[in-house]
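Derivation of every value follows stated rules applied to the coordinates shown; laboratory data play no part. As the structure is a computational prediction, the values presented were derived from the model and not from experiment. Cβ atoms are built from the backbone, for glycine too; each structure is taken alone.
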Structure P
């Protein structure tokens, strides 16, 4: 990542994010000019088309600058990753030339999509849309309904589909009040009787783009991209606490992060190497990556907690950088994929 962009250094970027309740136009301009929202998007749609390991290094570097910045970039560039689940026509419409497309939304099933006259009519209130004020499009999951009844899939379960809607289709409900990650503005949003064409719907495991990246199961991709944020934020915390370098607790966190960083990139490279193997069974790999990520994040969390009591009042003082990183990190640990077993 460049150290300077049109006069904006990483130190200035960090200062602009410190204590911010939302990102300034300067910060958003930085992300757009670096084309960071589109690190996973194919080049034909204006993206960088980075490999898994290349993209993870970008996300880690940004998370180390600021937790809210890294988390927002990760969740929104991760939503842009859904370009691989769209047919070419829909992908080209969403990722128009020279348009700064930013997707984001909710992973929960909080609404319904009624099949009517060749379209879907969507209603519901979705929660935890990271980056809500910055988005150009919202993603959501909805239960498919027909004639007032749930549509069933081949296994007899309620059919769930994901949708991409323009920001004009939603009403943001500003209710994000967490202790950390404040500038992520992870608000709820409401959709009322919005009609959308079927081409803007998709299913996570149905991939339309041939690029290797999109053959990675989305759960594996999500684990990697969030995991690297915890590492980046914890490295930021470690650097700020360097004045306690002689403490054994500082050394424990340092060693834990070195081990975690090695582990994540070893697994990422192994994942990439499996993309050429059409017969590879992903089921066991999904479990292996997830468990490695969970174990790593738990170890990092324990190491931060072990160091925190030795850092003095600056670590608990509102407005201090060390305090913000601590709160950002532990807000991030509440993400549902790291608080459940798979």
Structure Q
């Protein structure tokens, strides 16, 4: 069997890696443009990202989160995997009421401000309450992609695919992010997100922070080297413009949460486009019953989190195994 994977983002590369492990002849077609993974902070937070009413998506997120430790270890290099957990935080009474819906569902005990500052001394005195989610983790998507590209050395070809008729392979896996819509006709839309990167001395923060600050959701993801990723806006827009308003909103919320960030260097402002679907759940499976085309796209905010399970499910499908989990995410459901 020959398989061509259209798309060299974190999903496409992970699928190709799993296919190679099965002994399948695979080629990755790389457009040369970075995808949403390049902007993503790499939070692995299944409970915080899932919709309450989507039980199948919740299960998919949780199972993929469980696979991340082994997936990271198999890559054999440092990919920034960290399992210190996430602190969920609220600054005002209204913020607490908003956050409590998720925290109640997670069955996490509420921590007082003094308990939170024992874990993170840099937190603002304004923090009203919070929780510690120990099952949530993080990775550095840029390091993951670099490791996957190394694993697939010699199998990646720079080629922009305008039509699937150009692709000469028995099976084609479309993992092209927002570009999946033009190739397949499926309803994948770009959702703009602006992200900031700050840099200072390592150690200011020990946990990922996911907070509601005066009604605005913000996350801070600290790396071991002193980088802190701050994100993210969510806008139903297709442009790639970094806006003054977007930067202001993120910085304002971050500084209200951790005042010491004011001393850090602002090193990067970036825009990415999450591939969203009408129900914001991924498209996983054959384009139609008899198709040679398999789709692995539309992961919206969860592309990094869902990488291990997507790779396993799609590689298995290409090899002839239809996992029952795929039924809930059929590309033809819309």
Out of P, Q, which one gives 20.9 for mean count of other Cβ atoms within 10 Å over residues 275-282 as computed from the coordinates? Q
P, Q: which one has volume of the Cα convex hull per residue in Å³, for residues 131-282 alone, as calculated, at 185? P
For the read-out Cα extents along the principal axes in Å, for residues 27-90 alone, a value of 39, 25, 25 was computed from one structure; give its label from P, Q. Q
With distance in nm of label points 7 Å out along Cα→Cβ at positions 227 and 251 coming out at 2.0, pick the structure among P, Q it was computed from. Q
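As an exercise: relative contact order in percent (Cα under 8 Å, 6 or more apart), calculated from one structure in P, Q, equals 18. Which structure is it?
P
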Parent structure of the calculated result -9000, given that helix-only ellipticity at 222 nm (-39500 (n - 2.57) for each DSSP H run of 4 or more, over all residues; to 500) is the read-out and P, Q the choices: Q
Taking mean count of other Cβ atoms within 10 Å over residues 291-298 for each of P, Q, which is largest? Q
Origin of the derived value 15, 44, 24, 13, 4, 0 (P(r) over Cα pairs in 10 Å bins from 0, in percent, for residues 211-306 alone; candidates P, Q): P
For distance in nm of label points 7 Å out along Cα→Cβ at positions 83 and 235, which of P, Q scores largest? Q
